[in-house]
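Student: Some structures to go through are shown next.
The numbers here are math on the coordinates, done by the rules we state, and not lab data. Because the structure is a prediction, the values reported are computed rather than measured. Cβ atoms are built from the backbone, for glycine too; each structure is taken alone.
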Structure 1
Amino acid sequence: MPELPEVETVRRGLEPAMVGARFTKVTQRRPDLRFPFPERFSERLEGQEVKALGRRAKYLLADLSSGEVLVMHLGMSGRFLVTKDGATQMPGEFHHEHGGLGAHDHVVFGLSNGATVTYNDARRFGFMDLVPRQEIETSKHFAGMGIEPLGNELSGETIARLFMAKRTPLKAALLDQRLIAGLGNIYVCEALFRTGLHPEAPAGSLVTKTGEPTEKARQLADVIRDVLAEAVDAGGSTLRDHAQVDGSLGYFQHSFRVYDRENEPCVTPDCTGTVTRLVQSGRSTFYCPECQKRSSP
């Protein structure tokens with residue numbers, strides 16, 4: 001599933017094509033994806049200008065001139081293609097030819113600037129919705145959602161407040177979308193490794209008895225931002241089905257220090273450890289037992 005950096009990469013690729021343009025024709029090729037499309041989906045979009053294109057956690061949010069927000073989620077395999085004059089386009093250059101509609105091209109947005117944005121989703125786990133802007137934070141998609149990890153709100157103090165007295169394993173707490181929104185398995189593994197924190201350590205171990213953040217809590221907040229920012233700059237991790245809007249692949253996967261490196265030597269200089277995999281809540285966790293000792297906080 002695309003994680004936050006992949007979604008942010010897609011947002012940045014779509015922004016030049018969509019913001020400031022009107023939907024001239026919206027073709028909905030099936031009644032549903034993961035969920036049914038909203039009523040009169042195409043009709044409510046056509047004629048509306050995209051005023052801004054944002055992101056909340058792993059969701060894309062297109063603010064429309066009608067006052068509604070087009071909420072888009074990529075699911076497991078969803079991706080967008082931006083085409084113009086028959087070729088996939090990034091700002092300033094053309095990359096490759098894009099043929100006619102494929103079997104998994106489910107929504108086609110025609111735009112007033114001549115661009116076409118096509119949503120392709122082989123597994124159909126993605127979805128789209130229309131929500132009034134004033135109701136967006138209380139909608140079923142975002143009610144109770146935690147803070148943004150790339151925002152200024154993430155700090156050692158925030159981690160201490162969220163994790164105080166929690167016996168939940170640290171990795172599970174970081175993946176809890178009610179606490180911090182948008183963090184996924186890959187980048188949590190990477191952040192914990194870089195911080196030297198064991199994934200099974202209690203989340204509350206990052207908080208002192210007086211409720212203050214430990215030094216590791218402050219370091220973790222900084223590392224989470226750094227790992228995500230590096231991945232966004234690199235174009236995301238592009239595992240399996242995911243691709244950027246121009247069809248190219250990201251390359252942050254080549255910078256993984258621990259994720260998906262089971263039984264390989266630890267990359268930390270002078271460390272003799274071997275990357276180990278364990279399963280937490282049905283997900284693979286990769287870590288170095290030498291660098292990430294259970295008592296590390």
Structure 2
Amino acid sequence: MKAVIDIGSNSVRLMLKEGSSVRKTLETTRLSQGLDGSGKLLPEAMERTARAIADFVRQAREAGADPLLFATEAVRKAENGGDFCELVRARTGARIEVLTGEQEALCGYLGGAAAFSDAEGLCTVDIGGASTELTSGRNGRPVFLTSLPLGVVRLADACGRDRKRTEARIADELARCEKVPPAARLLAVGGTATTLAAVDLALPVYDPKRVHGHFLSLPALKAWADRLFSLEIGDIKALPGMEPKRADVIAGGAALLAAVTEFLGFEGCTVSESDNMEGYLLLKGL
């Protein structure tokens with residue numbers, strides 16, 4: 001049994017993997033809330049995230065695994081990221097590896113490439129709470145990796161649900177991005193992509209088998225951005241397939257995924273359930 005805990009900027013996730021059997025559990029904790037303005041993790045965000053991590057560490061150990069923990073943009077950018085890591089170590093005895101932006105991008109690519117052939121070139125996009133990673137490669141070898149300071153929580157903190165401000169912020173960051181090498185397929189990993197797939201499929205109950213491999217066309221992404229910005233939060237929560245705790249940030253996520261897809265020149269993106277947690281195991285040679 002292998003266990004990985006992904007400490008993201010919007011959510012904490014646990015993956016238990018034994019052979020080909022994979023089980024993932026998620027808790028939305030908004031670790032990066034307020035980070036863009038203060039440069040620090042808020043005490044309440046640290047506390048609720050530490051509680052979620054402690055619960056996942058307990059579950060992993062009860063399953064017979066010594067969990068590997070990694071953190072991403074929120075922890076690596078925060079002035080008090082080290083304090084947060086120490087808080088978790090004191091609570092659980094487990095140490096957190098804080099990934100660089102390039103390592104985070106690589107994990108997303110490795111996880112995606114493990115599930116989809118990249119012989120003709122694969123580009124992965126991983127939209128998180130505080131950052132978005134873009135990677136392009138072939139045959140398991142990335143040739144381009146970058147991490148952009150764009151994420152659903154970061155956008156919501158800076159722009160609220162103002163569509164013009166959101167899209168202007170996205171356009172500014174993408175304009176600074178280097179040219180990404182072309183690839184045959186765009187693979188979208190992470191909670192924004194899987195949630196949009198579940199909503200596009202109108203799933204009454206989340207089904208990873210149906211989400212995995214679902215194609216979101218660029219017109220569909222733009223249409224979802226239009227609809228999500230027009231709806232009230234309560235109506236978004238009521239959409240089949242919607243994760244309620246993601247309802248207040250998903251409009252910005254849809255706009256961001258649409259913008260990235262168009263920026264890269266793709267007609268749409270394929271959603272992958274295999275992501276940076278599987279990729280982290282591969283990075284560690286496990």
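Student: Assuming 21, 37, 38, 4 is P(r) over Cα pairs in 10 Å bins from 0, in percent, for residues 60-107 alone as calculated from a single structure, say which of 1, 2 it is. All intermediate terms of the calculation are to be shown ahead of the outcome.
Tutor: On the way: 1: 21, 37, 38, 4; 2: 25, 47, 26, 2.
Label of the source structure: 1.
Student: Given -6500 as the derived value for helix-only ellipticity at 222 nm (-39500 (n - 2.57) for each DSSP H run of 4 or more, over all residues; to 500), which of the supplied structures 1, 2 does it correspond to? Please report the intermediate quantities before stating the final value.
Tutor: Numbers: 1: -6500; 2: -13000.
Among 1, 2, the structure yielding -6500 for helix-only ellipticity at 222 nm (-39500 (n - 2.57) for each DSSP H run of 4 or more, over all residues; to 500) is 1.
Student: Further question: Comparing distance in nm of label points 7 Å out along Cα→Cβ at positions 36 and 164 across 1, 2, which is largest? Numbers along the way, then the final one.
Tutor: On the way: 1: 4.5; 2: 1.7.
Result for distance in nm of label points 7 Å out along Cα→Cβ at positions 36 and 164 over 1, 2: largest is 1.
Student: Follow-up. For structures 1, 2, which has the highest computed value of Kirkwood radius over Cα pairs in Å? Intermediate values should be presented prior to the final figure.
Tutor: Values: 1: 20.4; 2: 18.7.
When Kirkwood radius over Cα pairs in Å is calculated for 1, 2, structure 1 comes out on top.
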